[in-house]
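Undergrad: The data blocks that follow each hold one structure.
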Structure 1
Amino acid sequence: MFSSRLARLPSRRLRLANHSARRFQSTEPPPAGGHLPSIATSSFLRTTRDTALRAPGLRWIDADSAALDDVVAGRETRKMNLYQAVRDAMSVAMTKDDTAVVFGEDVAFGGVFRCTMGLAEEFGRERVFNTPLTEQGIAGFGVGLASMGHTAIAEIQFADYIFPAFDQIVNEAAKHRFRSGGQFGVGSLTIRTPTMSVGHGGLYHSQSPEGYFLGAAGLKLVIPRSPIQAKGLLLASIRDPNPVIFMEPKILYRSAVEQVPIDDYELPLGKAEHLTRGNDLTLLTWGTPTYHCETALHMLATPPESLAKHVPASLRSAKVELIDLRTILPWDVETIEESVRRTGRLVIVHEASRTGGVGGEIAAEIQKRCFLKLNAPVKRVTGWDTPVPMQYEKFYIPDALRILDAMVETLTY
């Protein structure tokens with residue numbers, strides 16, 4: 001019936017119909033994940049051996065001298081997601097340090113995120129063991145263990161439940177060296193904990209509590225964005241002479257995959273990393289929002305048709321400098337200051353709520369140091385000042401659209 005109707009169409013309409021049919025047939029469907037980058041397709045992930053071994057700042061522990069740090073011949077990598085890289089780091093640390101122990105709720109059978117899978121079988125139940133469900137007890141036990149000379153790697157099952165341990169961490173671990181005039185400390189204590197949103201965690205499993213520890217002088221606070229970063233930063237944290245809280249973004253445990261060097265290496269604490277270079281705007285973030293920022297940068301350069309009218313053509317060639325802070329305490333103020341002095345603009349992105357968030361401290365310090373160089377007010381894109389909602393978690397986190405809007409507003413100020 002359809003063909004007979006076509007036959008009765010006037011010749012011009014028939015040609016148009018055929019043209020439309022050919023155009024429809026030649027149109028390629030979009031890829032399953034869309035045209036914008038996702039965590040799995042991020043250009044920031046190092047998916048080849050060569051790029052993984054040449055990650056900026058990577059320092060080989062078995063190198064004979066600093067001159068050999070760049071030598072990659074003979075070294076191998078293995079494909080890992082973030083939780084596997086965390087597990088690999090703990091295995092390396094425990095192999096080289098007989099005093100190192102791993103403990104926490106359910107760690108003996110692998111933990112809720114599988115970060116300690118197989119460690120008990122590898123090193124024995126005396127070095128990898130479960131604790132009662134008491135975060136205050138886990139932190140207090142770690143403080144005592146570290147003060148006696150052991151390397152304590154404690155796990156708080158969720159960062160959302162780190163608050164019962166707050167007193168032990170802030171009043172004991174952070175102050176241990178200060179109170180003794182440097183005679184003793186608990187620098188060999190590392191507290192690992194999953195953090196940030198997971199997509200459906202709601203008010204008790206998607207929190208980002210890093211800001212609560214900013215006033216605790218004596219602590220270090222680290223948040224990695226990828227498997228290579230997780231292994232190198234965790235090994236550096238375990239060996240650092242200060243107690244460290246190491247927060248691992250939950251949603252990246254399985255979604256972020258890289259080729260990770262299997263040898264022992266570290267990445268520097270207290271040092272931010274440039275992911276892109278630019279002179280028009282500095283975009284600063286850490287953890288999961290790193291990938292939302294990458295998506296926003298693509299949307300700025302080549303906005304989808306539905307957003308094109310909101311992104312002036314003059315901004316699409318803007319060169320944005322994206323920086324991953326990595327160490328939240330102490331944060332790398334020199335790197336951020338140098339960048340903002342060049343770009344004249346700063347947008348800070350984090351999942352935690354705005355009030356009391358890390359972004360407020362950074363904004364205040366950068367405004368003080370770079371006031372005469374700023375071309376626009378420092379902009380923050382954050383979670384809202386509410387508990388993380390269950391059904392509307394997507395609207396709580398700073399997604400690519402909110403980041404894009406902030407960049408456009410800042411660039412056009």
Structure 2
Amino acid sequence: MAYLSPSALKNLKKYAYKSVDESLVSRYILAPYWNWFITLWPLSVAPNTITLLGLAIVVSNVLTLLIYDPLYYTDKDGHGGPPQWVYFTWAVGLFLYQSFDAVDGKQARRTGMAGPLGEMFDHGCDAINTTLEVILAARALNLGRSWWTVASQVATLANFYLTTWEEYYTGQLYLGPFSGPVEGILMIIAIYMISGLFGPSFWDKGVLSFTHLDVIPWVAENVPNIRLNEAFMLFAAFGLAFNIVSSYGNVRKAMKASGKSRIRPLLTLLPYVASVVLQALWLLNPSFRTSTIIHSPLFIPFLCAWGLQFAHQVGKMILSHVTSSPFPVWNSLWIWNAIGVLDAHLPHLLDRPPIIQSTPKRTAVFIYLTLAVSFLAYARFCTLVIKDITEYLGIACFTVRKKDAEGIWRDTRDIQQDGYVKRM
């Protein structure tokens with residue numbers, strides 16, 4: 001049975017990718033490098049293969065974290081973490097991911113493989129990478145098992161959700177003067193480099209102590225000497241607030257131009273709010289200070305399950321965008337999460353112990369089961385969507401092939417503009 005309806009498939013052929021990039025770094029520094037980098041790729045490599053290779057590099061970075069710091073302890077916890085050279089490999093890996101992510105679209109145009117499937121695949125990998133980088137960056141910032149890492153996850157995913165939400169309503173991807181895919185990634189690379197040079201404990205220094213402003217009596221008395229990693233999180237919070245205002249401004253302008261409601265799009269931000277509330281309530285068991293999940297090795301699998309569910313949600317948003325379908329509001333995995341939340345809080349709700357998460361071992365089994373269910377649900381979604389789009393548009397996903405006029409898969413270089421096979 002097809003995942004996409006006939007009308008949604010028909011709208012795929014009407015889709016045209018549009019984007020605006022106002023980044024000066026992208027235009028004057030990275031663009032010349034990307035234009036050179038794409039020439040290294042042979043035309044036989046599919047653009048989605050490049051995207052997937054980039055994600056594989058980030059996954060390998062996470063594997064090094066799990067090898068050297070499987071319990072996700074920070075330096076201040078008294079446990080030895082990854083060797084400092086590992087942080088340099090994370091920096092290189094993330095830079096390569098950014099490079100691969102930037103040139104996959106160029107490869108699609110070079111090979112004649114551009115289309116809605118490429119955008120969906122690109123966004124899907126970006127969504128997964130978002131959570132993986134939160135895990136790595138929080139470790140590099142010496143945050144580890146903390147609510148600061150949870151806050152970082154919430155803010156980072158919110159930025160991604162806002163960008164996708166904005167693209168759905170405006171019809172184009174908007175990257176401002178400071179965007180996550182460009183400046184945001186470069187900033188995280190810088191964090192990895194600094195942690196590689198000085199160690200993650202560097203970020204526990206007070207801002208005033210680091211800048212020597214604490215020698216000024218008035219500053220020392222009136223300005224809190226917060227840690228550098230906390231200051232970075234506050235900076236991220238201001239960035240999120242700016243993106244909220246900017247994204248809504250663009251959506252409001254688009255709705256006004258089309259004569260549609262300027263308030264209704266705000267309601268479609270609620271699915272993200274609902275998902276965050278569920279995850280936060282689960283983490284609050286049994287309390288804010290003694291969270292069972294945060295202060296245990298289950299924290300990373302929990303974050304990964306959360307990230308996969310998020311990738312699934314934004315994947316449906318992009319699919320609705322390219323097929324001109326209604327905005328997806330419901331996520332069936334919320335039921336699973338709600339069961340986890342209610343079970344964890346049974347002591348507060350009904351004054352009885354949890355049924356499922358009654359022991360540390362059973363809690364671990366349930367969290368890993370949540371990770372498996374989240375992965376399988378997202379994998380099923382990706383498989384069905386790729387199958388429908390490739391069959392309908394006649395464009396392969398991981399090879400440079402298209403269907404000719406007779407419906408036979410052939411190399412794109414062997415097909416003419418009219419769809420017939422080139423005669424030698």
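What follows is calculated from the coordinates using simple rules that are stated; it is not laboratory data. These figures come from a predicted structure and were not determined experimentally. Cβ atoms are built from the backbone, for glycine too; each structure is taken alone.
Undergrad: If relative contact order in percent (Cα under 8 Å, 6 or more apart) is computed to be 17, which of 1, 2 is the source?
TA: 1
Undergrad: Assuming -9500 is helix-only ellipticity at 222 nm (-39500 (n - 2.57) for each DSSP H run of 4 or more, over all residues; to 500) as calculated from a single structure, say which of 1, 2 it is.
TA: Of the options listed, only 1 reproduces it.
Undergrad: While we're here: Tell me which structure, out of 1, 2, gives 0.95 once FRET efficiency 1/(1 + (r/R0)^6) of positions 36 and 380 (r between Cβ atoms, R0 = 41 Å, to 0.05) is calculated.
TA: Only structure 1 yields this read-out.
Undergrad: Give the label, chosen from 1, 2, of the structure having the highest value of distance in nm of label points 7 Å out along Cα→Cβ at positions 132 and 164.
TA: Working: 1: 1.0; 2: 1.7.
Going through 1, 2 one by one, distance in nm of label points 7 Å out along Cα→Cβ at positions 132 and 164 is largest in 2.
Undergrad: Can I ask one more? If semi-axes √(5λ) of the Cα gyration tensor in Å is calculated from each of 1, 2, which structure is the one that comes out at 38, 27, 22?
TA: Numbers: 1: 43, 26, 22; 2: 38, 27, 22.
Only structure 2 yields this read-out.
Undergrad: Tell me which structure, out of 1, 2, gives 4.1 once distance in nm of label points 7 Å out along Cα→Cβ at positions 44 and 124 is calculated.
TA: On the way: 1: 4.1; 2: 2.5.
Only one of 1, 2 returns 4.1 for distance in nm of label points 7 Å out along Cα→Cβ at positions 44 and 124, namely 1.
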